[in-house]
1. helix-only ellipticity at 222 nm (-39500 (n - 2.57) for each DSSP H run of 4 or more, over all residues; to 500) was computed and gave -13500; which structure, 1, 2, 3, did it come from?
2. Given a value of 4.3 for distance in nm of label points 7 Å out along Cα→Cβ at positions 49 and 209, calculated from one of 1, 2, 3, which structure does it belong to?
3. Identify the structure, out of 1, 2, 3, from whose coordinates P(r) over Cα pairs in 10 Å bins from 0, in percent was calculated to give 7, 29, 31, 19, 10, 3, 0.
4. Quick check on the output: 23.1 is mean count of other Cβ atoms within 10 Å over residues 33-40, derived from one of 1, 2, 3. Which one produced it?
Structure 1
Amino acid sequence: MAGPIKTEAVVLRSIRYGEADRVLHLYTPHRGRIGAIAKGVRRARSRFGGRLEPFFRLRLVLYEGRGDLLTVTSAETVSPYAHLRDDAGALDAAARACDAVARLFETGDPHPEVFNLLCNELTLLDEGATHATHANALAFRLKLLVAAGLTPQLAACASCGAREHLAGFSGAAGGVVCSACEASAFPLEEDAHAFLVNALGRPLRDVPAASPRALRQAERAIGETAEHHAHVRLRPLGAGIESRPTAVTAGGP
């Protein structure tokens, strides 16, 4: 039914359209991912100013007409996450976080926990570049898998249920596998397994420490899980993401 819609949203992506408009990819708590057009936003005297840029958290009024795109009629800033834009690593981490949300949650299904998780991640990145790490990015992606119903099996072999000799990870099987079932798996060392287990159980602010080797294995496990079970290929981490072992204090989002 056509009419106004009030919602909070995070701008995942902003694309120039025509001479003065922008098409926005938004993630909302109760309508999932939506598309909207902001008319005249690129004009010098636009009432929206610069607030319809990627990574802004906004309070919006949208008009739902007959087309696929909603129309932005009002925008109020909840948080601009301005500080993360001062650091290239934090900015890159924010872009990859938004991209992961867009790929894993591309429909209009409501996932308020995903919206809150994304806002928590942007808040951490806004607080300082120390959070823009490989470990933090992987913990965020792992929690996205949980929200998508794709939690990897880490306590026992995903193929036979054995709890000992867990030597590998199989994206096809959906988790760790024992030495007897590792034909289609890649080696997952104890440190990488421990990182995945701890990252699942801790808040984003309390990212567990891990070696670069363990983080590479954990990234492969997360990526293969998304690819096999959600048919989504996540962008590789690396260039703008710090990969040193990281330990962050507890207590937070």
Structure 2
Amino acid sequence: MNGLPIGVFDSGVGGLTVLRALRAGLPDETFVYLGDTARLPYGTKSPETIARYARQCAGRLVERGIKLLVVACNTASAVAIDDLRAHLPGIPVLGVVEPGAMAAVAASTSGRIAVIGTESTIRGGAYTRAILGRRADATVVGRACPLFVALAEEGWTDGEIPTAVARAYLDDLLTDVDTLVLGCTHFPLLHGVIAAVAGPRLAIVDSAQTTATAVATLLERTGLRAGGAPSAVTVAATPTPEDLARIRLLATDGRDRFARVGSRFLGVDLRPEAVEVVDL
């Protein structure tokens, strides 16, 4: 079973930042990634619909013989993680919210934590609940930063425009916190700009990196890890074209756009023909 792939899904390409971190920290593993691009965004859907979509994505990955499922989508993690675990009793299921909350609590000395994400993630309060569940005296403030998603997908990740957007979103948010959670899988692409605006006094928690670390820990604990010594998980490592032989990419629509935008998120040039279009 150790040689079976790890399944990863998201509503689109944002979860490729999680896959990038997973590949960096677990170089001996193979992966199957599914982006449900035909039905994004999940955040505008009802909880029942999100849970149904998540089950369908998980089911398609289970058909590929996965040993572990990573829900690399904040909305699905917040809404459907328990439902998925109930439907997949034989497969470990991890989302992005709990690892991010755990890392935020560990990083914060004051208990004052800011979370940025999409409108649906912030409105749903999943990070707030998860943080308060681990530290009851914490103070959590959240802000939706939807323009960060567009900037990441367009490749505008440095320079005057993203810096101005970051200042508009963050200047007043970060005055009384010591930790900032990047609660969207798009946001690691803007880490440099966000860190520059936030300043050195703030700890920045990257949900992609913390999820990859949690996956590595679970694989070690359950004996499911493929061969090789544990590696430090880091999103800085860039996949090589040879690494793509260990990654299978699936999408439900738009392979050309998936390849174009996904190249920025995964850190390697993707060809449209490398993306398999599947129907859920």
Structure 3
Amino acid sequence: MLTTEVENFPGFRDGIMGPDLMAEMRAQAERFGTEILTDKVTAVDFSERPFRVSVRDTEYLARAVIVSTGAQSLMLGLEAEGRLIGHGLSTCATCDGFFFRGHEIAVVGGGDSAIEEATFLTKFADKVTIVHRRDELRASKIMQDRAFANPKIEFKWNSQVTQVFGDTSVTGLELVDTVDGTVSTLEVTGLFIAIGHRPNTDLFVGKLAMNPDTGYLVTQPDSSRTDVEGVFACGDVQDDVYRQAITAAGSGCMAAIDAERWLEHQE
């Protein structure tokens, strides 16, 4: 819903706007009788069956539950992010890199994800500047070696983005030196934020097994099954590797099949 043009979802040769793709998916589900309640779940109880899913004072009972709450990209906390997301500011190089052919752009971050994004973006952009708040990368050595050897990649060490310029699209960045506090401007037409992702799993703390380091839900190998029988998880809430719309949709299909087969074997 926060993406403008989606170019990498199968079946849309000329691309499709993100909200339009979501509206099509919703309408297709409703065609088959799906009831959709647009509200925020406030509590879950998986300790007994039927499971209980609460929206404030309203409680829903379920024999099976599929969790697909997704993940969110960590952001810098700047005012311009909400305004410019999808207009030169992105959190996914695989999704949006094509739009920056011939541009000079920046990537914020210093881990494997940031270096991978920057390296991928050099296929399109003329120059990619990696902005990192420290003077060394956290990325693995092989990723660092690739970046240092890439003539299209430059580095802004000890730098922090404090402002994104542009009213309707990104025109530049304000950088503050984390050592001496000096302020500089970096002229770019694109900004990719790659400082990590956070799964939307607060609701399930103590209820479902999670990766202790990342917070992603743990599912059984080649399955959408969680550690609670009858509860399934799919999409970016349990996938910290691919995080693409098409892989999320595919794992949603897995969860639907797993849930249906599980229900068929219950009394």
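FYI, it's all coordinate maths here, none of it is from the lab. What you see is a predicted model; the values in this text were computed from it and never measured. Cβ atoms are built from the backbone, for glycine too; each structure is taken alone.
1. Attributed to the structure labelled 2.
2. Working: 1: 4.3; 2: 3.5; 3: 1.9.
The value was obtained from structure 1.
3. Details: 1: 7, 29, 31, 19, 10, 3, 0; 2: 7, 32, 38, 20, 3, 0; 3: 6, 25, 30, 22, 13, 4, 0.
Label of the source structure: 1.
4. The correct label is 2.
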